[in-house]
Structure I
Amino acid sequence: MSIIKFLFTKVFWKQVAFAIIGVGLVIFLVFQWLKFTTNHNQKIEVPNLSKQVLSDVDKLLDDMDLRYIVIDSASYNPNYPKKSVIRQNPEAGDIVKENRKIYLTLNPSGYRSVAIPDFYGKTRRNIETTLRATGFTVGNNPTWVTDRGKNVVRGLKHKGKEIKKGDKLPKKSVIDLILGDGKG
């Protein structure tokens, strides 16, 4: 039998019909499965988690069938409570579906510690600039000691206690200078 005669037989057309019905049925089932697994037409508005601590976030998101992942801690921000949410992704007000992840950035519990730079024998102006650039605050009441060099740094204090090069203090700490009076 030739191919052209076979194309006009009942057997060939039955097979074509079965193939079309089978493909249509598979496509229909795939679309039904997608509606079920992707939660089609489901909408959950992401809440504003800013300034909330992790325990409150956990309860709120659990009630809304959402999950969260802490991705990082940012630089300390004194305007936010310690260990509270600073940023979130997706943002508050965005629409998501159930069981989606909300990525959170938390506020650390305090400023990070920074090492005290080398200061001995340097000028007041130089050390004040260095300390400010490092993230410290320079106090307004220096202590004067008898020394040949005027305004030469002979030590540093934090809360009345002398500190040395390499000691670590939290950023924004107030550091008072011990300076030579130039009369020694």
Structure II
Amino acid sequence: MGSSISRFLVLGFLFVLSAPAFAENKCSVKAVLGDKPVTMKHCIAAVFEDQHSVTLYFSDTPFTAKETDSFHVSSYATDKNEAGKPRTMMHFAFCPGGGKPAASGAAVKSVETSVNSADSFMVSRQWVFHLPEDKENLKFVKLAGNIVPGGTISGRITGGKVSDGSKYSWDATFDLTLPAKDAAAGPGCGN
């Protein structure tokens, strides 16, 4: 009986040590979209292994398991939730390591970005930022990770711009485990 308890305690101890591997994804975006402040605390990621690129989507409402699974394959998230209601969202698609697995903010050359507001489709915008030329509009304050299926990505992206007289800005932080399955599409990194 004593050896069974000992084994149970050892297994429990090993599980506690491995708990960070099962940690929940963490993210937050504090943004201004068309002059209106918003906060997004839900996120999903897709990884395109052939290019070592990622697509990150942030939302004010949770993604369902079905939406998440679909996103992991397509790198595309709809701007409406499963009930068909508009969702406030922001996305970043980029090559964290410039086509290599090791992420580095200095290696990022291009970032596709879009924003959608649940309140007004007139607020929606899409941009492509070229770095370092557009560093006044988008900056990687920090970026780390291993950009492969099952890898990780963490960092902080800040920036903003005025579009049609309205202010847009963002401060996005994220610490995510990338999905174990490779997406069928994603940003190209020129490799």
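FYI, it's all coordinate maths here, none of it is from the lab. Just so it is clear, the model here is predicted, and its values are computed rather than measured. Cβ atoms are built from the backbone, for glycine too; each structure is taken alone.
Quick check on the output: 78 is volume of the Cα convex hull per residue in Å³, for residues 42-105 alone, derived from one of I, II. Which one produced it?
Label of the source structure: II.
When FRET efficiency 1/(1 + (r/R0)^6) of positions 58 and 138 (r between Cβ atoms, R0 = 35 Å, to 0.05) is compared over structures I, II, which one is greatest?
Max of FRET efficiency 1/(1 + (r/R0)^6) of positions 58 and 138 (r between Cβ atoms, R0 = 35 Å, to 0.05): II.
Where does the value 15.2 come from, among I, II, when mean count of other Cβ atoms within 10 Å over residues 34-41 is the thing being computed?
Values: I: 10.0; II: 15.2.
Label of the originating structure: II.
If mean count of other Cβ atoms within 10 Å over residues 90-97 is calculated from each of I, II, which structure is the one that comes out at 12.4?
Going through each structure in turn, the value belongs to I.
Assign the value 8, 20, 14, 12, 12, 10, 8, 5, 4, 4, 2, 1, 0, calculated as P(r) over Cα pairs in 10 Å bins from 0, in percent, to the correct structure from I, II.
I
Using relative contact order in percent (Cα under 8 Å, 6 or more apart) as the calculated read-out, with 18 as its value, let me know the right label among I, II.
Details: I: 18; II: 25.
This figure was derived from I.
Going by mean count of other Cβ atoms within 10 Å over residues 26-33, which of structures I, II comes out largest?
Going through I, II one by one, mean count of other Cβ atoms within 10 Å over residues 26-33 is largest in II.
If helix-only ellipticity at 222 nm (-39500 (n - 2.57) for each DSSP H run of 4 or more, over all residues; to 500) computes to -9500, which of I, II did it come from?
Of the structures listed, the value fits I.
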